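Following are the structures in question.
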Structure I
């Protein structure tokens, strides 16, 4: 999504493990605005594909000269600008992050997230020794040897190695990405020593509070009625409750970030500020990409926990305050 926007591409493609078993790939197609395709583009692509003979001729699959094709742009050149723009717009308490005594355990679930999550934690100011990686799940491995169904939304049963690592190193907060690092799971140690694994709706409530508090303080002169937080019809509508209390706008889309991404793009073209979109299936879109982004969100939840610790609160305490 971000590379499509940044490099002014006509379209973007991602082939990914997503959060599926090892036998399945995920496939995402983005339109020129950086959001996943919706009608009429999806139906037109299907029409064209169905008009082509099957199976495709063998030359369709010859990729040796692909990188030389003038129509192709690698996403690599968009990586550094991504970190710069996300840090500058989403990190509000870098000094607190740098000084925090909290320790975080991170898992990449055998996917691509480790390298990028570590960099984002660093961009947000966290010291390297504050982040402990789950070594067994750190490197990309398409066989997913320790977690056959690598979806952190499954909760405690797929976080066993994260719990063990956290216990061994004294971490009180766990941050886990799915293999393509667009989803995120958060867990926090309870006072009795057990672990609280947050649901997507609970995380959405926390992130709504956090983003609105910080964004509104940083933009005091912006008309609240021009500020939006989006979520989908299957997600908790606590967003609407908070919006009514605070004065910003909320809106609901159909299920999936293809709808929220395109809605955010539509509103931004009208001069509105869409500062967050989220869904109960542990996906969050807080920044410039028009799709869920588990890398920036990982650092944001860590910053949230670090800031709350200075207030002598936990994520669980804050969630209770929001619901109360």
Structure II
């Protein structure tokens, strides 16, 4: 790799997986500090990397014609063939079990193409940050950092300050604890009632501001609560990241937002259930993982979806999480 090369990174991962790939993107940028790097990914995650050290430009992967690259076809769209061929190096993180996308990508004439050695994240054995970094091993590039980082700027900090002042009726002199009771799967979620009990205990013990973060699924429940709530579905990820960065503690399930909180550098308590904690846990300086290892854990996606009684997450007690919170709060 040299300074003048055009580099494309293709990554269609959701929030958490993408954040765990950031150390690899960091290493690529460090190797080519003046190079042009473009990211093709989901629209929602582009703002986490575009013009924030990692990449110069983000482009949505939700392009209709791109679907042709996942089919065994004689003809590929000329516009995309020219687009891919314009890059000297392409890194593809796509879940490409059949290898069809990679095969078609090579047909475009792109000079150097690197892909993951495992076609699906479900095959990961080591921590995801290490697994993702294997894509750069053939170039002799090592990870500079192993902890994902989101780079916030002055505008982001200003947004968070204004949002808290104007949108939230809270005591700004007290510190904030963010709680996100959702995730990408209900099977990974600690009981919503447990989060409510936890927030009440924290308010009673420490008189802190509780920010309940919600998406569309959680909003109806959260609105009924007395605590302050933020409808995260109305915010961009970078806006949410800037708000999280103002918090003294974050508590959540195995979710993309939990990884987002970790990536802005705040203390995190992550509640894990059926997923493989050794592969998907957030990393950072002040991360506490609460997890009950039982005989059937971790689960595959198929087993997780059919599990009738989730002992792995039901065994996690409110008091156990509360004690973990106390230990972190006392240090702040």
Distance in nm of label points 7 Å out along Cα→Cβ at positions 147 and 203 - highest-scoring structure of I, II:
II
Compare percent of Cα pairs over 19 Å apart, for residues 11-98 alone across structures I, II and report the one with the greatest value.
I
semi-axes √(5λ) of the Cα gyration tensor in Å, for residues 67-258 alone gets 28, 23, 19 when computed on, of labels I, II, structure I
Given a value of 2.0 for distance in nm of label points 7 Å out along Cα→Cβ at positions 75 and 235, calculated from one of I, II, which structure does it belong to?
I
Re helix-only ellipticity at 222 nm (-39500 (n - 2.57) for each DSSP H run of 4 or more, over all residues; to 500): value -11500 computed from one entry in I, II; matching entry is structure I
Given 21.1 as the derived value for Kirkwood radius over Cα pairs in Å, which of the supplied structures I, II does it correspond to?
II
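Every number here is computed from the coordinates shown, using simple stated rules; none is lab data. Keep in mind that this is a model prediction, so the values were computed, not measured. Cβ atoms are built from the backbone, for glycine too; each structure is taken alone.
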